[in-house]
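Input: structures, listed below.
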Structure 1
Amino acid sequence: MISQKAKYAFKALIHLATYPGQTVQIDDIARATGVPRKFLEHILLDLKGHGLITSRRGRSGGYAMLRPPAEITVGAVLRLIDGPIAPLACISVNAYRRCDDCLDEAACAVRHLFTDVYSVILQVMDATTLAVVLRGDATRIKHVFSVV
């Protein structure tokens, strides 16, 4: 399950992406997405710190996309906000750690159970960009499933 913070981050990014090349004030983002302003401030700072968005001060200030929506994947945002996304540490791509209670990784039935499922989920998340989400284009997601 994704965190509330990740859900809010996606809402903010999707909202900003609908205003390409424009700056949107934080109050407008909060109002449009239903994200509490105080929480949104922290999320936007995280997104800015990781180079996804930028900010501008002043009267016409606010936040804007720094990277194109086609370059931002669901998986990347989820990792940025929530950290590792693997259901088990022993199958994590970026945060691998052997399970303390595992006697034999190669024979572990639980590891095998989740490896293929996680692989498919990971492929979909890393192939799905904000641009795909904005277009409502499920074609790309279906393509990932046909490859698996």
Structure 2
Amino acid sequence: MISQKAQYALRALIELAKAPAGEARQIGEIADAQGIPKKFLEQILLDLKHQGIVLSKRGKAGGYLLLRPADNISFGEVLRIVDGPLAPLPCLSRIAYRRCDGCADDSACEIRRVFARVAEASRAVLDAATIADALVDDGMLRRSAGA
């Protein structure tokens, strides 16, 4: 399962993607449109800003906007930023590998072999699905089916 914070991050990015190019959206607008608590959203957008996903603008017409096109921001990237590794087991993580408790040999672990397939399939879908896909009816389903 993904965290509530990750769901909010994805919803905020989808809301930003709906804005006309170059037009910033204020936190209050995003929060109201997506039903996200404003204080929580502030922290999420700050994290996404530090990771180069969004840009903040000051002033009367200020707010947040996407730093990159929506079709260049994948669900997998956002989930890794917010929730950390996507792997279901620590021994399958590409960015935070560690041996599972009680496991003597990764290569002989029967559980790891099955979850390795799950991890690869999940990564493939999440890294292929973009914020832009979420704006298109069944976009993620069509794109995933073709993969």
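A few notes on this one:
- Taking distance in nm of label points 7 Å out along Cα→Cβ at positions 58 and 90 as the measure, the highest value among 1, 2 is held by 1.
- Here distance in nm of label points 7 Å out along Cα→Cβ at positions 2 and 66 was derived from just one of the structures 1, 2, and that gives 1.4; the source is 2.
The numbers here are math on the coordinates, done by the rules we state, and not lab data. Quick caveat: nothing in here was measured; it's all calculated off a predicted structure. Cβ atoms are built from the backbone, for glycine too; each structure is taken alone.
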